[in-house]
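Before anything else, here is the set of structures, which you'll find just below.
Rule-based calculations on the coordinates, nothing more; no lab input. Just so you know, these numbers come straight off a predicted model, no measurement behind them. Cβ atoms are built from the backbone, for glycine too; each structure is taken alone.
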Structure 1
């Protein structure tokens, strides 16, 4: 074999080796990209982001609230007492009656944590008129257990709103309130409190079922290593939290039956398409996030994102001005639908951009329902904000280990989120609910 043939053979072997290496690297690259998409996609929450963009370039825009924004400075409350700190001696040389140069005023707010132990004397009684027996009661006397309404309400709020697990709450109670209680005892006390609000939970569910406008979102909520889902179904005044082992349409059918006589606001998840409602509104925030992500990778995606942003800005202005269902808005909707249909005639190099266009076309009428009714929002952000509170608890506490825990989370989160949505104080509501429960006479 000549030297030239040996050289050609060596190059062929090297070429085959390089081709195999390229194939291996391509497979590895696809796998790494797939794993990276779990952390970098338009629906990944900020807590899962592994890449932080650090910008050193100073932006010309001034930081802070925009011009005309109302201040949020707290009002100084009226003092309950006045403490005069007039000097009697000099702290350095102990000379008496130092001369005062200037007087200052400052208001301080604080609370007093005092444990109060009360022994109640209550009685079994008999009414000679109606012939019934009853037991005397007080709003401060717990029906079960030995903890009063104030501390029970505080523990409940710290656990469900503050997302503090039972063991940490037990430690806080010991160190701050001088009340030693095991994690299991804390668990029992909080669950007893949650049971008090089951009738209120049923009323919330009944109101949501009869509502003409609902928003829905769901997130994974594993239970004992099984796939469960936490559903957040809300109206402008109520929030219903359900934890089920399904992400399908049967959960919606459980709440509304086979048909919702109203508007359902949701994302484009397929389960909502399999549930029948009179009208639908798809979330613009989801579609804009997807388009913004595509704009980073291609000019087609950038062009699509600009068009969708322009549409959403018009919708937001129309909602702000109260122009729903006007002739001008109806004409704009007609032109927008025609524009979306024209996108289908283009040849797209990016399959992801084409899929987004197909999604816009599939739900053509469902993007503009918000322009028919003043009470319908163009996004489902409200449900996402509500559901985030349960996601934080899921990450901190390690989830539940009993069906009872799931049930009481449904009850208390529905109750507390509803109170917050109505602008009420959740702690006062829980406290009043426990006191009313304690005050009920047991009649036999």
Structure 2
């Protein structure tokens, strides 16, 4: 064994020993359906995770707001040695040294404060509860948008992968047509112009194949990024069967649509914030009590206590509250205007998506009819060749027409599936796609 061979053998040994175990993408492709992609997005997409964390934050804010209405307990203890100047507190006795001390002071105390009435704290608690509902509505809208995005990326990646196979078929057939044309030219049955045309067609199909492979890789990377999968993950796409069409009354779904519910919760939140501001006019009543021991030292301290109440009432704050109320009123009107517009846009979007679905279904039926017709023509060409009435060129041309029809059919299927995704998103019912694909997987 020469020196170079030894180096190669040693390198191979290091790769086997040191290399990490293969990931799922390296050991084999991931079989992925639309429903599975949507389920992964529900669990792993960063926007969904962030929205769920914000709901938890809103729940925590409720506890924070409630704490102002619950008893506040405290315990303190202090031991000091000090001197005091009586003049500093306004006491001056002629002929007496104003400096008192040093002396010891000890105090240990348990304190209790309870809000008897605090309108602002009550309104803050109600506002926090409305904030929780708003966060839930935001989380639902985020989930719908993420699922629509992932479904679109999945269908685009699947269509791009299908396009690679169809383009490969077209390239193979163009090469076969070119081979036949060259044979015909050698037999003086064809022309050099025909060969030139087919050579250009083959080059064009080769370029299309390169573009299709590049686009398929880009679409796959977009999908893996959205699902939080390793970039090198290879994907085998499953085939889903979606219903052909739908007839839906948009008015039934508008009130339940995530966008509308979010806009409604925004109005509720602005109204709750206005009530919080208005509560600054309310009086506040607190009860306070403490009990402990006071003296010079802990050993000679006596029991002392305090109990009482406090009433405060804001009369004038320089116009601050009035200005804040005017701003809050304007924000309520703004949110109400957005709510009205959201309802109109949602109703229009549902109706538009339904019409798009109907059109895509018509295009799908037309593409299916063309594919069936092209398949019949291919069968006829093959039968003619078998009986000696046709030629190989007729079969190859029929194969090309059939491949092109299949490409158009694949486009029509992708458009129809995207139309279904758009309709489900317009309705705010992306979960229906998950249920539908789950039924198809059984």
Structure 3
């Protein structure tokens, strides 16, 4: 390791020359107001753990929180550093260097590993050649697809998706039930508008956080990482999606508005999905002839980002787009509660335009969600929801609203009217 690389390495790992600095090195990177995340993340020997998700969602903070409880030191490498990328060009040479400078390290933490060339191949080599070492990495979901080889991380890595704060994470459960309910509703109001990116959620001026975050997606990810040639069109597409959350995606119309090809629209949307900014929600097709559309819907994975791009950060009661805001937020909450690698989320639309907002398929069971931005007064079953229940007999149905709590049955299916602030309770175990 040359002297410059060593100086960078030492700055990242000061415990190397003074072992007494660990675990203080890890603890110093965990904020005092740390909010615990609802994840069962754990480290494994002989298998890499890949924490993926959008930038600034708290991936590194989560890792440092876990490392701060480790008595043995860990190597930390920021892969945005050019000298670190050079150090990681070869698994064998990298491990040789680690044997020299950090022989007592329990494992290694790669930050933003998607910046490495052949990241998947590199991780595979480290896991294979260093039995017993623990490897953890953060980054976008794209990095394990960037390898130009046919090497795979199958069986050598476990992936964990971390999105911005959920309602359950920011709501206290250690108080009296009535106090917790009030806190939930306050947090619901906050997350609806400013979203769950940690810095934006905790900041007194969320706009000052969300603006640079949008620029990071456009300038750093789109321009630098994905080499987009028309960042202005990419930026305008973001705003267009924000204005039409919950609508069917019209690729041809969007291409015409933006002055780009339909194929480019598809490529840009794929990049936004890869970066965990949006999700394209496919239609549920269960084999009924009445189902027609194959076009997806687009939703943001964070309300704050969506509101910054369109509609502003005004409270819900002062907004013209309140219905879209609530619908998008319910989507974000469902996305954070489900297992993205095993569960599936859809919308449903029939040839007669009967439409249900969200259909969750989990372990072969269907659960359906209809979203109403208003405070309902009585348990009225929407026609589309009734049609879906009659066709598919889901295990349960929920009508999410802001005022009514009730339960009825339709064709034997329980239909619960629940407050949006109570969404976390729907996913609690027995």
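Compare relative contact order in percent (Cα under 8 Å, 6 or more apart) across structures 1, 2, 3 and report the one with the greatest value. Going through 1, 2, 3 one by one, relative contact order in percent (Cα under 8 Å, 6 or more apart) peaks for structure 2. Determine which structure produced the value 2.2 for distance in nm of label points 7 Å out along Cα→Cβ at positions 306 and 410, calculated from the coordinates; the candidates are 1, 2, 3. For distance in nm of label points 7 Å out along Cα→Cβ at positions 306 and 410, the value 2.2 is produced by structure 3. When Cα Rg over 2.2 N^0.38 Å, for residues 130-209 alone is computed for each of 1, 2, 3, the one that comes out at 1.64 is 3. For helix-only ellipticity at 222 nm (-39500 (n - 2.57) for each DSSP H run of 4 or more, over all residues; to 500), the calculated result is -10500, so let me know which of 1, 2, 3 that is. Computing helix-only ellipticity at 222 nm (-39500 (n - 2.57) for each DSSP H run of 4 or more, over all residues; to 500) on every structure in 1, 2, 3 gives -10500 only for 3. Figure out for me which of the structures 1, 2, 3 the number 38.9, 142 belongs to, where Rg and Dmax of the Cα atoms in Å was derived from the coordinates. Attributed to the structure labelled 2.
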